[in-house]
Structure P
Amino acid sequence: MKLIDNIVAQAPGIIALRKDLHAHPELSFAEQRTADIVAARLSQWGIAVHRGLATTGVVGIVHGRDGGRCGRALGLRADMDALPLQERNTFEHVSQHAGKMHACGHDGHTAMLLAVAQHLAEHRDFDGTVYLIFQPAEEDGGGAQVMIREGLFEQFPMQAVFGMHNWPGAPAGTFAVSPGPVMASSNDFRITVRGKGGHAALPHNGVDPVLVACQLVQAFQSIISRNLKPIDAGVISVTMIHAGEASNVIADACELQGTVRTFTLEVLDLIEQRMKQIADNLCAAFGARCDFEFRRKYPPTINTPAEAAFARQVMTDLVGAEHVLPQQPAMTAEDFAYMLQARPGAYVFISNGDGSHREPGHGEGPCMLHNPSYDFNDELIPLGGSYWVALARTWLAQPQG
């Protein structure tokens, strides 16, 4: 493993900062304290800072020894926001804000990118520019899309952009990257079945929307099993059903909500179309009607082949080929997808380990993402920082096309 000595030496200070961020989590578009700390550290290290994109976004501009005159530039992105979750850990850096927690490791992502900033500021041994993108609101609100809409790529022109997320399970010291779709689109639906309420003992006088809703839940699964090609992937999950106020009353309406995940927009188009057809026609068959709402949120996260291959080579040089795994696509979603729609790049995984980095009695459940007993593995900070620096240097050293 070829870690950068300077990043390893400075890791204790970055780890302390990471734990401070963990103890003070902030939700989407409210990352004011976090952004203040990031901006202050960048300025302290002599890095130019731009603030205000997507309310709390921060961009650090690190020019190389040529002052950036060659025109080559790439972006490295970290997310900053926490989740609305009550933490169950008991260590010293546990969240000090009830109902808020860094349960996805964004505190660690921010810390890794700050380790990169500190090193690049001291060793500008490259030509070109590295843009350090500290993004708000990944978990809720599509902060990446907002930053792009407000001029991220116009104000900071870059030829490629790279992101990284910790991934629990595999041993620390392992990376994963693959071309193509690596995370799914995220979409919500809300369907209101409108029937005719009445006495539950006299169902023949009404139209029971709960019965219709139950039929819809089953019918939607036929889209996955009978409308999609067997080699295509899709998920339809009905996660909420709400109806009624009394056990002896048939409700007037029943509401279903849930999520749809796909790796391609073509599959998403098909699922949305079929869901609406089934909902409209099945409701009509039962004498009911429905209101159908389908909201597209994050698109699929799709790595461009050349940049994924480039990232794999950098990882291989850093940790060896045996520690660079194929990136198994996940049905979770990530708003870095918007950046990959706008620029070539790759979104990679760095393994967070099996949870053994935490002390016994840490809380309930394994160390998985979005878990109330999750914690970021600080061993990743020098490793992730070394990867980012090697990626930036190597990419900027390529001949201009």
Structure Q
Amino acid sequence: MKLVDTILSESERLQSIRRDLHAHPELCFKEVRTAQTVANLLNSWGIEVHQGLGTTGVVGIIKAGTSDKAIGLRADMDALPMQEGNTFAHASQHPGQMHACGHDGHTTMLLAAAQHLATHRHFDGTVYLIFQPAEEGGGGAREMIKDGLFERFPMQAVFGMHNWPGLAVGDFALSPGPVMASSNEFRITIKGKGSHAALPHNGIDPVLIACQLVQAFQSIITRNKKPVDAGVISVTMMHAGDATNVIPDRCELRGTVRTFSTAVLDMIESRMKALTEHLCAAHEATAEFHFNRNYPPTINHPKETHFLQEVIKEVAGADHLQVQEPTMGAEDFSFMLEKVPGAYFFIGNGDGVHREMGHGGGPCMLHNPSYDFNDQLLPLGGSLWVNLVERWFAQQK
């Protein structure tokens, strides 16, 4: 591993910063303490700081030389609304809030790089350090863009990194093209006619229609899209009725749709709407159909991906660069990649053996109450960021 000595020497301090963030998690758009901690550290290293983008976002600026070229590095800051199961010393002090996705580690790795880059400035251009709020469902990347992120801080490329449990420590995963899916939600209210459950002929049963609709949606996946195109429709909620002897007058379905392409998403939404309307009409019922597109798919740009693959090989070795298997999980860094070329990659978080005594039961997977970020990654991730920056500017000449 080609680690940056100045970052490696700061390992204990980086661990302290990361664990402090872990102990004080904050939910989307409420990352006040986290953002101020980041801003204070950046200021202490002589980095120009801008706060308040996308509500609580922070952007640090490091300039060196005379080039007008610029690059962006992004880390997310928010936690999840879930109760932590760990009992070690740095466990969450905020009930019902937890860093169960490693954003505390992402923030710290970028801070590690920031300190080194600000101290040494072995590049010619501008580095924008993007500390983003509200990745977990709030669309913080979108909100920072709305606040003028790329107009105020123009850049030619942007990169994001996420830890990945199950991928060995020291390994990275990166591939061109779609790597994470779009995230979309639907809500369907079927309106029938209530009646006594013993006299169903007097009513229009919305539960019966809902059950048929759930099954019909799967025909979209198996019969309307190409088998090689990925797509998921999951009905995850069904609400109807309050009594066992009453057929209710309405039933609500909710769920999620995931795809890697807008074309497949367009088709799925259109077919879901048509099936809902026509199946309800066939039963003399009516329906309200709502479909919300939350995050677009995360699609890595080929040129920037190839560049970053070479950086990873240089830092970690070719044997430690793995294929980035696409996942149906979603990531709002996708909004940034729609605006600026770049890539999103994974850094291995290991198999969970790094957790100290006192962790909760269960595996060390993302969004799990016994998750904890692996502090061994801090100097590696920070070093990767530094090498990425220096090599990117070197090739601009």
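What follows draws every value from the coordinates through simple rules; no lab data is involved. Because the structure is predicted, anything quoted here is derived from the model rather than measured. Cβ atoms are built from the backbone, for glycine too; each structure is taken alone.
Summary of values
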read-out: Among P, Q, which structure scores highest (criterion: distance in nm of label points 7 Å out along Cα→Cβ at positions 38 and 86); value: P
read-out: Which of P, Q leads on FRET efficiency 1/(1 + (r/R0)^6) of positions 198 and 294 (r between Cβ atoms, R0 = 30 Å, to 0.05), largest value; value: P
read-out: Structure (P, Q) behind the derived value 0.35 of FRET efficiency 1/(1 + (r/R0)^6) of positions 158 and 214 (r between Cβ atoms, R0 = 35 Å, to 0.05); value: Q
